[in-house]
Each structure stands twice: as structure tokens, then as C-alpha cells.
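**Student:** Multiple structures are listed underneath, in C-alpha cells.
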Structure I
Amino acid sequence: MQNQKPGWILFIFFMLLFSGVSAFNLTKQAEISVLTCSPGDEAYSVYGHSAIRVHDPILQYDMVFNYGIFDFSSSNFVWRFAKGETDYLLGATKYRAFMSEYIHYRRSVFEQQLNLSQAEKQKIFDFLLWNAAPENRVYRYNFFFDNCATRVRDVIAQNIEGGVEYTDLASGKTFRDLISDYQQKLPWLNFGVDFLVGADADCEATLQEEMFMPDYILKHFAAARRADNGEALVAKTQVLYKAPESVLKKNVITSPFAACSFLFLLILVFSFKQFRKEKLKPVPDLILLGINSFSGLFVSWFVFYSEHPAMSPNYNLLWLFPLNFVFVLLWMKKKWRPFLRYYHLFISAWWVLFIVTGAFLPQKFHPVFFLMTGMFLIRPLLHSFLILKERKSLKQ
């Protein structure tokens, strides 16, 4: 019967936890830690993860509080995610189950045991229990400013006497640089994110702000001090699980650069053959300018309607030109083409100007975007050459 007692105690604790009631005190042997999980190889895990562990060996209580939970099956999830209206929630998981998942996916887990008074441990624990209650656990997710890592940062800092002082320096990187460091292993993800994330992402992140990345929680907590007594915030650091080294092989052939280079050459050869015959057919113009304008309208939707941070302003709209959509509709009418063909002169000059000045704009562009601009530029430029050639022959 004595061996069953800890199990009953644990059962009661779980009931209290999920009812959101703070009804027991942690013992002096209890520890609160920050867990940092290394990035995975999937888009949803590529940035890593942060969580808070509460471990009381006397009471046999060991739970991980995790602010990174969402319900993909909730109504209109994809639409709400696109609009930036995604609701995440705080969940609690048994430590063993939490570790099993990361071991299974071969993602390292680091633990920083915090230097806290007994009162602070209890205060943090009480807050987490309250926050995990069904009526309190939901929050509006914001990738840069309110996510699983920033929540961990704030829960710790706000429940320590005097707060936390960070003694090291910020990396000096922009928000775009910070996420790009992790996205390099997934080139198409990096390519897609740069489509939608605008100029605000090219602002330099402060030390506090760059802790939206879990690895920077690990880094800055390691050097942080308690403001009240100057002692180190982290009492002990250990590696709970060290994953074997894994190298995600990049397929150069299917990379954004390779794919766009192939399309560029294909369009160039095809269009130049028509140009030599001095007859550029309208269908390729409709397809290319249609793709460009549709992409521009897609990006415009995020600029004007999405609540995600750093969506506006987005200077990608200088080369993904939404007004091309009007030209496409009009270009479909054969009788208007003799007059509309002069639009090619305008859009050619516009895209050439972008390619020349793009490096000086207040937004960092993915290098492939200039290649894509060149791809869209091919046919309007050839149209322009034909127009200028005709005008020259008329003058003669």
C-alpha cells in the first residue's frame, strides 16, 4: 500500500493542475528550469522550442509547461493563420512524455535550472497552474513578439524579485537575419518567407526582442543576472539529451535558384526565337504577367489584411506589380493590343529600375527575386526593342 501513495498524490496533482487550482506547495527540493529544444528539420520545428519544467522529486511531480500548442483542426485554421489570428495555448505535459517526443525526433534538449528563492518558485508555479486553466490558457500568437519563447522569457522575468538583468550584448542581427539563419536548411521555406515578410523585418532586433528565438533564450539566460542581488540567473545547465549530428542534404537541382534559372533560360530561348521572327505571340505575355500580377495581389492581401508582424510595407510589390492584372485583362482583347503594347516600355523601365536600385531599398530581398524579375522582364524588354525598331524605321 505504501508504494501506491506517490501515484495517488500524482493523480491528485494532475487533477488540480488541469482544474487550474493552486492548492499545494512545492517542497524545498523543487526546481524550476527552462528547457530549450534544438531546431528540427520540418517547417514547424525549424526554429526550435522553449518550455518551463517544474520538478519536485519529493512530491514526484514533474511537468513541462508548453506555450507552443495549437489546434490544427479548429475551424478556419488556415484562413485565421494567414490573417495572423492564430490562437495558441499553454499546455502541460509529463516530463517523460515531453522528452520521449524530442528523443524520437532526435532533437537535443538543454536544461537551465534557475536560481530562485522558494517564494519565487511557488509564485511561478502558481502562475503556470492558473495560466494552464481552460479559461486562461489561450493567447493570440505573434511570431516575432508573442510566442512560445517570449512567453517563457516573460513568465520568468515577471515573477522574480526585482526582475532580470541581461549582461551580454545583442547579436546585432535583424529579425530577417535571425529567422534566415534557421531557414537555410529549408531553401523553399526561406524563399517563401521572404515573399511575405516586409521591410520591418529588416530592423535590428534588441536583446529582448531577439529572444523570440529559443536559442537566444538559452544564450541570454546563461549570462543574465538577478537584478536584486546580482547573482547568476541560471544555477546549473545540463544537456538532457544530445541528438546525433544530422546533416539535411540540400538538393541543388530542386532549389529555388535552380528552378528559377531553368525557367529563365526556357523563357529566354523561347522568346528570342519569336523575337528573331519579329512576332512575339500574346499568350506567353498573358501567362507571365498574369503570374506576376496574381503574386502581387497575393502579397497585397497580406500587406493590407494580415495581422502578422512585419507584413507592411512590403517592397516586393515593386516587382510583383499588382497593376499588371489590369493590363492582362485588357491585353486579352486583340483590338486593344496595338495601343497597349506601349505598356511594355513602361514595365520594362520599371523592372530595370528595380533591379538597379533594389540593393538600396530599405528591405532585404532574396537573391532569387532579382532573377525572377529578370524572367518577367524578358518579354516586355523584347517587345520594347521591337517598338523602338519600328519607330526608328518610320523616321527613316
Structure II
Amino acid sequence: MTASATRAAWTIVGLLWVVALINYLDRQLVVTMPGPIKADLNLGDEKFGLLSSVFLWIYGFCSPIAGYVADRIGKRRVILSSLLIWSAATFASGLVTTFGGMLAARAALGVSEAFYMPAAVALIVDYHRGPTRSRATGLHLSGVYAGSVIGGLGGFLAEAFGWRNVFLMIGGIGVAYAVVLAALFPAPPENGYTATQEDVVIDTQGRPAFLSLLSSRGFLLLLAMNMLDGAAYWPVRNWLAEFFRGELGVSSAWAGVYGPMAFNGAAFVGMLIASNLSDWWAVRTPRARALVPAIGFMMAAPCLVLMGAVDEIPIVLSCVFVAGMSQGFLDANLMPAACTVVDLRHRATAYGLLNFAGTTAGGAMTYIGGYLKEQQVPFGALFQLAGGMIFLAAVLLVFVRPIVAKPAEV
């Protein structure tokens, strides 16, 4: 890779880091301000949970389409359009006065945000091949954690400025950055980059993208794994603040810090560890892309079970930290692992399908968690179930075997 290509590769990561931050900050705001939003819109736990579930369901169902579109019309165009539209939806969230209005704004957010991540991650692995792939992917996704951590301050911001003004401010920032991004995006490389053993053309029969992907045993294992991960960790993230507030007696302001902020801060630490470990280990075996997150999940599963069984805040926080780290282990390696089992021409579509599996399952479990809470079932039971699902996800990762094929000419 030439020096100019290297600069462009890391410039892409830096620019998209900010987009990833805004992406998750926007979606995280609702769950970190449950008190004022529920009071203003007169919502119970079931309806409040539906705000997150609808976002996840629509996000999930749109993700495969979004990935397919990015593979066909170009990733840059999709990224810019997505950022602009979801920022406008965030701004609109601060103007609504009814549950129906907020639900519509969250639905619009789900559609527009679905188009970002498959395009962005596929663009990054196009630029970063081999020894920097997990680090580049993980560094980009650290923006996700940064956005989620900042979102954890939603309770404080709501108390200081009002929850509506928070949405208006963040939405406006996103629209402004879309203009900046359009001006600074590097031009596509003219001569491409040297391919590696992880960049393969698997589907030589010219089959449609979805048929090609669903014919890959390794990809099906990743799909099932990500469904379990989403079903486990989305409700954990979405209900942690309310768990600390409603069941452990933490104030609304600190509940967002103890819950989403701690989980996502730990995910950032996990990403730093896992991305470097995976890039080092993958030189020796491509299986490292799947084995590293499997190790993280094996450590997290018993912590999730314990988190649902105790009410001592220091112990719960320790468990939240381990669980968050394991999510960072996966985030740094999900796309690199997919690269070892899918055709390089279908990467954005593959990531879209993975998003579909994780977010739709996560949306269902988030809604179920709210419904069960209204039936007097504590959130701890949901967290223990999450521990079992994370253990099964680890087992599936162990069985992912990279496809050995002739490296593609890129």
C-alpha cells in the first residue's frame, strides 16, 4: 500500500469515527432519559420499551436492503445520505408532543441509520486489508462506544437543558457534519490495494448476493451468533439505566452513567484489546477473527447470570464492565470474521444481514423485557437469560471455519 493510500485509509476511519459517534449518540439518547420522556409523553414501561423496539425492528429489516444498495450504488453516497436524514429525524424527536409522534421519529431514525453501518464497515475493510483490518474496524466502532458513553450523560443534559433541547442540539450537529463530510471524503483509490488470503471471490457462479451468502455455512453460523448477541445485549443496554434507577435506587442522572455509559466504556476497552490481539493472531490463523470474540463471550456469560442475581452495585458494575468488554471483542471482529466466509463483492450485504439478525432479535427482547417488567418480573431475570444466549453465541463462533479460496484480484 502506498503512502497516499495509507493516508486515505486512515482518513476514512477518522472521518467515519465521528459519524459512528453521532449514529449511536442519536439512538442512545432515548434510553438514557427515561424519566423526563416518560413523564412528558405519559408513557409506561411497555410503551417506552416500544420506542427502542420499533427502532431496532425497522433498523433490522432495512439493513439487508441497505447493504445490498451500498454494494450496488456506492458506499460514499449511501453514508452521506444516511447521516443527513437520521440527523433530521433526531431534530424532529425534540419537537414531537405525543407518543405517536415520537414513535414515527424513531421509525425514521431506524430506516436512515440502517443504511450507514453496512456501507461504512464495508468501505473500511476495502481500504484495510490484512494486518490493520481489525484495528481499523475497531477504531471506527470506538466511535460507537464514544457516542454511547456521551449518550449516557443524557440524564444530566436533560436536567440541565430539557430533553427536547438535547435532541434539537444533537440533530443540528449531525446535519452540519454531513456538509463537512461531503467536502472532506477522500477520492476512491485509483489502483486498488494488494489482496490477501482474507479477500476472496467465493461465488464463481454469479449467484445473487443473498443466495450466495445463505449458502455459506460459516456465514450462517455468524448470522445465528449475531441474533443471539442482539437478543442478549440490546435489552441489556436498553434497560440498564432503568434497572439501576428502578430496582437499585440510583438517581436518574447517575443511572445513565452506571448503565449505558459503563457498558459502552467497557466495550471501548474491549475493542482496544481485541483488535490488536486479533490482527496479531490472524497472521497465524484466520480463525482468530471468530475465536477472539468467542473468548470474550465465555468470560461474559457467567457475569450476566451473576448480574441478575445480586443487588450490590459494585458487583453489578463489575459484571456490566465484563459484559461490555465482550461486546467490544465482537464489534472489532464481526466484519473481519465475515470477510473470511463471504465473497468480497457481497460484504455490505452480509453486514446488513448480520444487522438484521441482531437488531430484530434485540428489538423483540427489549419489548419483552418491558412487558415482563409490567408483570412484576425483574430485569435481573432478563439479564440471566442473556447470559445463556451469550454462552451459546460463543459456541457457534468456535465452529466458524474460514473458507480457503484463491485470493481475489483487486
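**Student:** If Kirkwood radius over Cα pairs in Å, for residues 118-349 alone comes out at 22.5 when worked out from the coordinates, which of I, II was used?
**Tutor:** I
**Student:** Let me ask another. Output the label of whichever structure in I, II has the greatest value of distance in nm of label points 7 Å out along Cα→Cβ at positions 54 and 166.
**Tutor:** Going through I, II one by one, distance in nm of label points 7 Å out along Cα→Cβ at positions 54 and 166 peaks for structure I.
**Student:** Now, a different point. Out of I, II, which has the highest value for distance in nm of label points 7 Å out along Cα→Cβ at positions 222 and 366? Intermediate results must be reported in sequence, preceding the final value.
**Tutor:** Working: I: 3.1; II: 2.4.
Comparing I, II, the top value of distance in nm of label points 7 Å out along Cα→Cβ at positions 222 and 366 belongs to I.
**Student:** Any idea which of I, II comes out highest on relative contact order in percent (Cα under 8 Å, 6 or more apart)?
**Tutor:** II
**Student:** Please state which of the structures I, II yields -15000 when helix-only ellipticity at 222 nm (-39500 (n - 2.57) for each DSSP H run of 4 or more, over all residues; to 500) is computed from it.
**Tutor:** Only one of I, II returns -15000 for helix-only ellipticity at 222 nm (-39500 (n - 2.57) for each DSSP H run of 4 or more, over all residues; to 500), namely I.
**Student:** Out of I, II, choose the structure whose coordinates give distance in nm of label points 7 Å out along Cα→Cβ at positions 102 and 278 equal to 3.5 when calculated.
**Tutor:** This value belongs to structure II.
**Student:** When distance in nm of label points 7 Å out along Cα→Cβ at positions 126 and 230 is compared over structures I, II, which one is greatest?
**Tutor:** Ranking I, II on distance in nm of label points 7 Å out along Cα→Cβ at positions 126 and 230, first place is I.
**Student:** Comparing I, II, where is FRET efficiency 1/(1 + (r/R0)^6) of positions 150 and 310 (r between Cβ atoms, R0 = 35 Å, to 0.05) highest?
**Tutor:** Answer by largest value of FRET efficiency 1/(1 + (r/R0)^6) of positions 150 and 310 (r between Cβ atoms, R0 = 35 Å, to 0.05): I.
**Student:** Let me ask another. Which structure, out of I, II, was FRET efficiency 1/(1 + (r/R0)^6) of positions 94 and 334 (r between Cβ atoms, R0 = 25 Å, to 0.05) derived from, given a value of 0.20?
**Tutor:** Label of the originating structure: II.
**Student:** Which of the displayed structures (I, II) returns the greatest value of mean projected area of the Cα convex hull in nm² on calculation?
**Tutor:** I
Throughout, read-outs are computed from the coordinates displayed, never taken from laboratory work. Computed from a predicted model, the values in this text were never measured in an experiment. Cβ atoms are built from the backbone, for glycine too; each structure is taken alone.
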